[in-house]
Structures are given as C-alpha cells and as structure tokens.
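A.B. asks: Structures are listed in the sections that come next.
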Structure 1
Amino acid sequence: MKIAFLTMHSCPLAQAGTKDTGGMNVYAIDTARELEAKNHTVDIFTRSHANHEAKIINISPQVRLIHVKAGENDLNKESLAQHIDEYVSGIDEFRSSNNLRYDIIHSHYWLSGKAGLSLSRKLSIPHVTSFHTTAALKNSTPINNLEIQEREPSEREIAQKSDRIIAWTHEESESLVSMYGASKKNISVVPIGVDLQLFKKKNRETARNRFGLPADKDLILYLGRLDPIKGPDLFINTVLKLSSRKNLEAWVVGGEKYTYEKQLLQTQSSALTLDEKIRFFEPIPHQQLPWLYSAADILIVPSYYESFSMVTAESLATGTPVIASDVAGPASLIENGKSGFLIKPGNATEFASKINYLLDSNKTLDNMSAYAPSTVSHLSWPRIIEKIINTYEIAINSPERISL
C-alpha cells in the first residue's frame with residue numbers, strides 16, 4: 001500500500017513535550033516505520049513551519065515527510081482551521097505534480113481529519129482517522145481548555161463520515177458512538193504500540209549517573225507537555241503534601257524554557273517554597289527516555305483527560321510503576337495495586353498518600369517494578385501494526401464505503 005498520513009498541526013520530527021507536540025508525533029513516526037517494515041510506503045504531510053530544513057525530508061527509504069504551505073509559518077494551532085483548504089490544495093498539488101496515487105489516507109487529530117474528509121471526497125480514496133483527543137471529552141473535564149467553537153461539530157462530522165476510525169481504548173470507542181454518533185461497526189480499537197526493544201529497564205545506578213541524581217534520593221517524575229489538562233499544577237500540589245520527605249526529588253520534564261506555562265509552574269513552585277524539591281527540565285530525545293524512566297522510582301500522570309497516555313505505557317514497559325488519574329488511557333494500562341495506582345482526578349492528597357506508601361515499602365515497589373513490563377507486552381509494535389494494516393484493508397475493501 002501507499003499511504004498518506006496527515007498531521008497538519010504538528011510536525012512529527014518536532015521534539016515531543018513542547019507546546020502542541022506530544023505523543024502524536026512519536027506515534028505517527030513509529031507507525032510509519034512499522035508500516036515500512038511490512039513493505040508499505042508512507043508520505044507524511046505536515047504544515048510548513050519555521051524550523052523545517054526542507055520541503056521534503058526522507059526519514060527512511062519508504063517514509064518521507066512533506067511540508068505543505070498552509071498559512072504563515074508561525075501560526076498557533078487555534079488559527080489553523082481557516083487554512084485547511086490551503087493544506088488540502090497543497091497536498092493535492094504535490095500528489096498531482098508527482099503523479100502519485102495513494103491507496104488510503106490516515107489523518108491524525110481533528111484538523112487533519114477535516115482535511116482527510118476533503119481529500120477522500122476529491123480523490124475517491126478511503127479515509128481512516130485517529131482523533132488522539134476529542135473536544136467533547138476535554139470539555140467534560142473541570143479544566144477550561146478554550147477549545148475553538150468549530151472543533152466539536154467538525155469532530156462529529158469526521159466521526160460520522162470517515163470510512164474507518166482507529167480508537168485507542170474501548171472507552172474512546174464508546175464515547176465516539178454516544179457523543180458524536182459514530183457507527184460502532186466502523187471503529188477499530190487498536191492501542192498505541194510501544195517499542196519494547198527500546199523501552200527496557202536500565203541499570204538504576206547507571207541511569208541515575210547519566211542525570212546526576214544521587215543513589216539515595218527518591219525520584220518522582222512528571223513527563224510531558226505542560227498543558228493544564230495534563231495536571232502539572234496538581235503534580236506541584238502533590239509535592240507540597242510530600243514536603244516532609246527529606247530525600248525526595250520531583251522532576252518536571254517537558255515544556256520549553258521560557259514559555260508562559262513553565263514560568264507559571266515555576267512561580268507556583270517558588271511560592272510554595274518547593275524550589276529545593278522540584279526541578280524543571282526541558283524535553284529530552286525519545287531515545288533517552290528509557291534511562292529517565294529507569295532513574296525514577298515512580299512516574300506520576302495527574303491528567304484530567306488522557307485518550308491513551310504513551311508515557312504510562314513506556315514507563316510500565318521500562319519497569320517503573322505509575323500513579324495516574326483514573327481516566328480512560330491510564331486506566332486501560334495500569335493494573336491497580338499491581339503495576340501502579342489509579343487516583344480520582346484532581347485529588348492531590350490521594351496521590352501523595354500512594355506515593356508515600358510506595359516509597360516507604362521497597363518490597364511493594366520492587367514487586368510492581370518486576371511485574372509492570374508484562375502488563376504491556378501486548379503493545380509490541382509487530383502485533384499492533386498488523387491490526388492497523390487490517391483496519392486499512394477493511395476500509396479499502398468495504399463494499400459499502402460511507403457516502404460523503
């Protein structure tokens with residue numbers, strides 16, 4: 001197959017953990033490479049931006065990244081909806097001028113989903129979509145995300161008119177049916193894959209030496225974007241409740257150095273006199289994450305909403321227990337009490353209680369660490385990619401493609 005990936009709002013080569021750049025980027029690249037391993041070809045179309053090296057970047061022999069002009073380079077995500085037609089025209093012009101024929105379109109996120117519907121109509125090519133997040137679920141949390149008005153009705157149209165939807169959990173599938181009117185028979189539940197050759201437990205002492213962390217310190221880790229819906233402020237409030245622990249360090253890894261979000265969190269930390277406990281770091285390359293997970297005692301995922309939580313899966317694969325909010329993504333991965341704990345979203349007191357419990361019980365922590373990798377063995381990429389390919393084939397071979 002020749003496959004067109006659409007990732008309009010975020011370049012897959014951008015560093016994950018910065019603004020608007022997270023697990024979707026890693027997922028898109030990993031999926032494309034796994035498809036290549038099965039002898040498929042993938043063109044990834046993203047929007048031109050200030051930092052790209054060239055219009056076409058060859059990631060590997062059968063995977064390339066193509067930058068398409070759609071508005072000014074420095075536009076924020078909230079402004080991109082008005083440039084979807086330009087993005088679609090740029091993709092079609094590239095396809096036409098290079099005499100290309102794609103077998104299927106796979107869009108990522110709602111902006112690309114709208115573009116995917118348009119291209120699907122224009123080229124009579126099946127369209128598969130992955131939402132990554134939805135406005136309906138984000139808006140149901142206590143966090144005000146200021147989602148633009150166009151997003152939710154657009155997602156409803158995408159859910160009802162795409163040939164196939166890849167949902168990551170059964171909870172996501174059910175929400176697409178109940179909230180957006182998607183047809184259940186058009187949804188494939190396929191979780192995110194994890195590179196289990198990369199994400200393996202590393203030697204703790206070596207891992208800590210790489211990051212300059214003393215062996216006698218307890219380390220709890222927050223890793224990811226600093227979006228309020230991810231709960232980084234809740235992480236800081238949790239650390240406040242752990243301030244009596246003399247050997248505790250809490251690391252926040254994510255967010256660029258001078259962003260408003262990071263400065264706000266640093267101000268919060270200072271106001272609570274936690275500067276000796278909490279350290280802030282910029283994102284690190286994905287290949288180094290197994291060392292970071294292995295250096296930590298516990299990963300904390302305090303999100304108010306997670307459609308999957310790639311960091312939870314990676315941490316478990318690396319043997320680091322996870323304490324997370326009891327929301328769809330982490331709840332589909334963590335065996336409560338066996339590989340970590342699930343906590344009611346927003347409850348800093350309960351987060352702190354479970355952290356204290358694990359740090360005070362080396363045997364329990366060690367047992368969780370030993371058990372955790374087995375809980376995500378089903379996420380190995382060779383297994384996941386077969387399910388994605390099967391989804392594509394269903395969409396291509398369906399005798400009753402949805403009328404657009």
Structure 2
Amino acid sequence: MNKIEVRQATKVFGKNPKLGLELLKKGLSKKEIKRKAGLNVGVSDASFHVEAGEIFVIMGLSGSGKSTLVRLLNRLIEPTSGSVLIDGEEITRMNVKDLRRVRRQKISMVFQGFALFPHRTILENTLYGLEIQGIEKNERQKRALEALEQVGLKGYETSMPDQLSGGMQQRVGLARALASGTDILLMDEAFSALDPLIRKEMQDQLLDLQTNMHKTIVFITHDLDEALRIGDRIALMKDGRIVQIGSPEEILINPANDYVEHFVEDVDMSKVITAGHIMSRADAMQVDRGPRVALQLMKDAGLSSLFTVDRSKKFLGVIDADDAAEAVKKGKTCLEIVKPIHPVTVDTLLADLFEDISNASVPLPVVDEQGKLRGLVRRGAIINALAGSYPSLTRSGVKQS
C-alpha cells in the first residue's frame with residue numbers, strides 16, 4: 001500500500017513561477033532558467049511513491065532539491081504544480097484545517113539542527129507535539145516517557161538540552177517524533193551534524209527501532225554510505241530532478257546514467273554484491289540416482305565432481321569422479337560417499353566469500369533459506385565482479401538431472 005504518492009511535483013522559486021513551468025516544458029535546464037528568467041527550480045516533475053513501513057531515502061548533492069522535495073510532502077513548501085497524496089488524500093488541495101489535521105495525526109519531522117527549546121527540559125521537549133495536539137497531560141507524559149526510553153534516554157527527563165551531547169539531543173528530536181504516534185517520519189539530514197561514530201550509532205538505532213515500529217520514513221541525506229546502509233529504496237536527485245529510483249543494489253549495479261555511475265564509483269562493491277548476483281547454474285543430481293548416473297552426468301558436462309541434492313532439492317554435498325567410479329567397481333547402486341561442503345546463502349556478501357572460495361577445491365554451492373541449491377559461485381565470477389564486470393547478475397536456476 002502506498003503511504004505517500006507524489007505526482008509530477010514541481011517547485012519554482014521566484015516572482016513568476018508560471019514562467020518557470022513554461023520554460024521547463026520547453027526543455028530548459030535549471031541553470032538556463034536561472035540565467036534567462038532569474039528563477040530557481042527547486043524540484044522538477046518529481047513522481048514517486050513510498051510504501052507503508054518503507055525507509056525511502058532521497059539523496060543528492062547540495063542544491064539537488066532533496067530538502068525542498070521533503071518539505072513538499074507536508075506542504076511546508078507549496079508546490080508550484082503537481083500533487084501529493086498521504087494515505088490517498090490529496091494534501092495539495094486541502095484547506096488549512098484539514099492540512100493541520102494531517103500534519104498533527106500522520107506526519108512528524110526530525111530536523112538536522114535538533115530544534116529543541118533551550119528553556120524546556122528533555123521531557124517537556126519530547127511531549128511538546130502532544131501538547132500542541134491537545135492531548136491530556138497524563139497521556140502525553142506517559143507517551144513521552146515511553147519514547148525517551150525507546151531511544152535510550154531514560155533518566156534524562158529533567159535534564160536541559162545544553163547538558164546533552166549532540167547525539168543525545170538528536171535522540172530527543174527522534175523521541176519527540178515517536179511520541180506523536182504518527183505513521184510517517186520525515187527526516188531531513190537528521191544525522192548530518194553528528195560526528196561519524198555517533199552518526200553510525202544513530203543509524204543503527206533507527207534501524208533497530210524500525211524493526212518494531214514499522215514507520216514510513218522519508219530520509220534525506222547527501223551521504224551515499226548512509227543511504228546504502230538504511231534505505232530500502234533510494235531516489236537520487238540532480239538539479240531538482242529525480243534521476244534514478246531503486247534499491248541500493250539496483251543503483252550500484254545498474255546506474256541509470258553517467259551521473260549516477262560517477263556518484264557511486266567509489267563504493268566498495270564487495271560489500272554490496274551478493275552470491276545471488278554472481279552465481280551461475282549448478283549441475284546437480286538427486287543422490288538416489290546412483291554412481292553410474294553420476295559418472296555419465298560428469299562426463300557429459302566435462303566435470304570432475306557433481307553437487308548432490310535430495311528429492312526436495314535440498315543440498316547435501318559433492319561427489320567426485322573417483323568416488324563414483326569406486327562405487328561402480330564395488331557394485332553399489334546408490335551414492336553412499338557424499339563429501340560435505342559448506343554452502344553459502346544467496347544473500348552472502350562478496351566480501352564474505354573470499355576465505356571460503358580460497359579454501360574450496362570446487363565452486364561454492366549457493367542455497368536459499370530452505371537449504372535448496374540455487375546455483376554456484378566460481379572464482380572467476382568473483383574476480384569479474386571485483387573488476388566491475390557482472391555477467392551473471394540475473395536470476396539463475398539450477399539444472400536438475
């Protein structure tokens with residue numbers, strides 16, 4: 001279900017925004033419109049949706065339009081054209097009363113600068129949004145205390161903001177948003193003011209909280225590593241336009257254009273590509289087929305060994321030609337000698353395959369969550385992936401005999 005839907009949203013700043021729209025329709029760029037008409041295009045023809053419970057990251061360099069775009073979602077900035085829907089309601093057509101209702105009941109915002117009241121205690125800051133909503137005193141205090149405990153600030157209720165570190169102050173901002181009970185969190189560069197170590201801790205805490213909260217989060221950042229770490233999907237912006245939307249893997253592996261490719265070129269791909277991306281088909285046979293069938297299959301495929309599975313296609317191990325030939329000499333009709341080999345999962349990162357592949361005498365078997373054989377990873381595939389060539393980045397099946 002789409003929690004948020006944005007349809008062709010555009011924001012032009014200046015005295016004559018309609019002229020800006022006309023120039024955009026004629027194909028002029030943001031720079032050309034600025035030079036010709038003195039207008040600034042903040043967002044241009046943005047369309048996307050955010051599903052319930054998703055962390056949707058909007059990222060880009062300074063001036064790309066990401067902060068303008070997130071403010072269109074709650075109409076802190078009025079769009080010049082286009083529409084924004086929250087739970088199917090078009091907020092761009094709402095009157096002030098209905099818009100206030102949506103903001104109070106459905107949307108909370110966490111800012112980069114903490115936005116805490118210096119004269120209020122941590123508890124008072126946390127319950128401020130509930131106070132504005134007119135929530136009864138005991139209820140708002142109860143919810144604020146619960147939110148502070150969620151973010152690890154139990155015991156700091158009576159402290160003042162200047163007594164807390166930057167990271168702790170940002171936790172208060174997050175607690176205030178959680179206490180409001182809204183389904184949607186808009187987080188505008190929320191962790192950007194923090195030092196790297198605290199920033200990573202806040203990312204971890206957000207992910208931990210999301211496991212239980214299942215909020216719909218729109219997260220703004222200029223940091224690619226942060227986007228890759230927390231985002232379910234990422235929208236990458238340039239000059240007010242969204243140039244690509246996709247999962248972190250899709251953006252890294254299949255960049256839409258040269259700009260995106262340049263943007264992601266310094267990412268360590270070994271920490272992104274998985275075994276499932278580079279695996280190829282695996283020749284396998286059911287273990288009850290017997291040693292003669294195994295030898296014939298190995299001969300036909302030009303192999304010296306073969307993966308084995310049971311009737312449910314669950315991976316068992318590997319048999320080599322010598323063992324199969326010995327079983328035939330002894331008159332065996334089933335495979336009794338199957339050497340165990342530790343498989344990797346489809347989601348195993350490339351970086352975690354290096355040791356296994358270096359110690360393996362055969363390609364690595366790849367299994368799914370049920371232990372069923374999905375494919376294999378060869379040394380050459382790992383080398384190709386590290387070199388930036390991904391010939392097998394498609395779904396691979398398993399050849400069964």
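Taken together, the values in this text are just the output of simple stated rules run on the coordinates, not laboratory data. Small disclaimer: the values here were computed from a predicted structure and weren't measured. Cβ atoms are built from the backbone, for glycine too; each structure is taken alone.
A.B. asks: Suppose you compute Cα extents along the principal axes in Å, for residues 324-363 alone for every structure in 1, 2: which one lands on 28, 20, 8?
C.D. replies: That value comes from structure 1.
A.B. asks: Starting from the value 4.1: which structure in 1, 2 was distance in nm of label points 7 Å out along Cα→Cβ at positions 4 and 268 calculated from?
C.D. replies: This value belongs to structure 1.
A.B. asks: If distance in nm of label points 7 Å out along Cα→Cβ at positions 100 and 348 is calculated from each of 1, 2, which structure is the one that comes out at 5.9?
C.D. replies: Label of the originating structure: 2.
A.B. asks: Between 1, 2, which one scores greatest on distance in nm of label points 7 Å out along Cα→Cβ at positions 76 and 148?
C.D. replies: For this comparison of distance in nm of label points 7 Å out along Cα→Cβ at positions 76 and 148, the top structure is 2.
A.B. asks: Can you tell which of 1, 2 yields 15.3 when Kirkwood radius over Cα pairs in Å, for residues 236-299 alone is derived from it?
C.D. replies: 2
A.B. asks: Quick check: 0.95 is what I get for FRET efficiency 1/(1 + (r/R0)^6) of positions 12 and 164 (r between Cβ atoms, R0 = 35 Å, to 0.05), calculated from one of 1, 2. Which structure matches?
C.D. replies: Matching structure: 1.
A.B. asks: Now a separate question. Supply the structure label, taken from 1, 2, corresponding to Kirkwood radius over Cα pairs in Å with the calculated value 21.8.
C.D. replies: 1
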